[in-house]
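See the structures that follow.
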Structure 1
Amino acid sequence: MIGPRASRKATHIGTGLVYLLFWPLYSDEVPARYACASVPGLASLYFFLVGIGILKDQSLLNRSTRSGHRQELLKGPLWYGLAHTILTIIFWRKSPTGITAITMLCAGDGAAEWFGRRFGDSNPLPHNPTKTWAGSIACAAFGFSTAVLYVQGAAALGLLDPQQPHSTILAVTAATSLVSAAAESLPSGEWDNVVISIAAAGTSWLLYGS
């Protein structure tokens, strides 16, 4: 049986990566991006309503929070859904920035906690003892590999405009993964989803120019 922590991490990593697989099914028209963004948007609304106590969902609390307290949904979990919504609306399919930021948030941040807890007890970071070298390396490595896979997939499907050379995708993703790993290592507490998504989107946007 999968424990609560493993279930929460699997949800964190898998939700966004599966969500991105549906992007090619939509058109490039403006209403399409809002239709797609409505999926994480409605999920965020549900998180908010449970978090403030209007709705009751103990199963969601068990899957999505560390403490089991509903107020925790109003921090990292709520932003996780909002990040998907905002990145979809702003960048949509033609820009690699949204794809890169979502994969960094899901695969990079998710791998950081899993590897950090499993292998990092003896190698804390000097600027934040609650984070580890193992977690930071995993964040950069898994974020990089997943982002490259998804951006290259979008390029192969002809979604990116303009099309990005393979060397550019590799270089920008490498830089973004390092900045994202550095951002994830900061003592941001339950707001790490905010910090890493902003760092990833900002770096990718500056380097790609879109």
Structure 2
Amino acid sequence: MSAVIDYYFTAVSPYVYLGHQAMVDLVKKHGASIHYKPVLLPGLWEVSGSVPLGQRSPTRQRYRLLELQRAAFRRDLPINLKPKFFPADPALADHVVIALLQRQADPTGFMGRVFAGVWANDENVADADTLARYLEAEGHDVADVLHAAQGETVAAERAQNTADAVAADAIGVPAYVLNGEVFWGQDRIEDMALALETGRAPFSAG
């Protein structure tokens, strides 16, 4: 049986952007599958004790900029440290991913466009027209998906994803859960790769 990885994310996180393609490549290499699970990030922070960027100390905010540059360099990705449309409301983009999944459509390409839209291309991913352009480029039914993305079932699924992430001890995003073991952060993808390669038993916090 192939491995299944729960992938918790939200549209406007720079760390999600930096890890997305590496995650996709890892899954392809190992024949694993992904459960894409967009979340409401403040719901995780309320439990994990993390705080929004603006509430962090100046020291931590400066260090974050160093970490983003290091990760972008390691992943060979462009990054704009001060994007024109950040912070942006991720709700519609997250909901579009869920609507695609409900239609058994692969959201991977759309997600990549959203993440790069914020962190490389200075585009507003809270704007429906921008998302429509991404959907069209990926060959999806734009009107149908955008309409579904505004439905109550989609919002309820994101809420359930958030509860699932909390139950899995996800501190923030991206978080990947393999065999019940959570890997928090794009810089833990290599640790997850090692777990897949060796087939080791999952570690536990007790």
Structure 3
Amino acid sequence: MSNEQQLGCALDTIDEANCQDPNVERVDGQSLPREYAYSLHMTRWLYALEAAPSDRMQIACRAQHIERWTRPRADYPEGRKGYYQWRQDCGKFHGERAAEIMAGCGYPDEECQKVATILTKRELRNDPDTQLLEDVACMVFLERYFADFYEKTDYDKDKWLRIVRRTWGKMSPRGHEAALQLAGTMPDHLQALLQEALAEPQ
């Protein structure tokens, strides 16, 4: 199997898995399985930040939330500790699924394990690929889910300032530049929140 065939096999298999999501998201007037839609947002932003991404980054971005609906947040305790446990378990699961799919498509074990490690985000700040994945995920959040999340939750200014600062703190300078450009397209109240969060000491 050629390299192009391996990549196509991996991406198609991930798409097939994510298309089983029973939840839906509206994208350009069309209803799509939620995690499939999310994977497309991730791929689009990957190419916006990296003109010629590697196979491993294309696969990692597509598998960022692979089959996440099978690991619902409600299965974990409330509060920050439960949330982080859920996130860690999801990252491990996504990495294992991506590695399994890659192996089935003929990728060497070293490359499969590299993608698995990227998806756990254990090497954030130390590994350029992991940092790129985080930048892409943050851009997807800011573009697609930030406003909706804001509207659907109780307004707590301090909480939202922390969310914005935490998101910003996980991003690289390249991500910051893209986020600032995106901010100009947001509603005025979200632009004001971003400006306040980033203007004050963190």
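In terms of distance in nm of label points 7 Å out along Cα→Cβ at positions 18 and 146, which of structures 1, 2, 3 is highest?
2
Percent of Cα pairs over 20 Å apart, for residues 106-185 alone was computed and gave 37; which structure, 1, 2, 3, did it come from?
The correct label is 1.
Comparing structures 1, 2, 3 by relative contact order in percent (Cα under 8 Å, 6 or more apart), which one has the largest value?
Once relative contact order in percent (Cα under 8 Å, 6 or more apart) is tallied for 1, 2, 3, the winner is 2.
Values in this text are rule-based calculations from the coordinates and carry no lab data. Keep in mind that what you see is a predicted model, and the values were worked out from it rather than measured. Cβ atoms are built from the backbone, for glycine too; each structure is taken alone.
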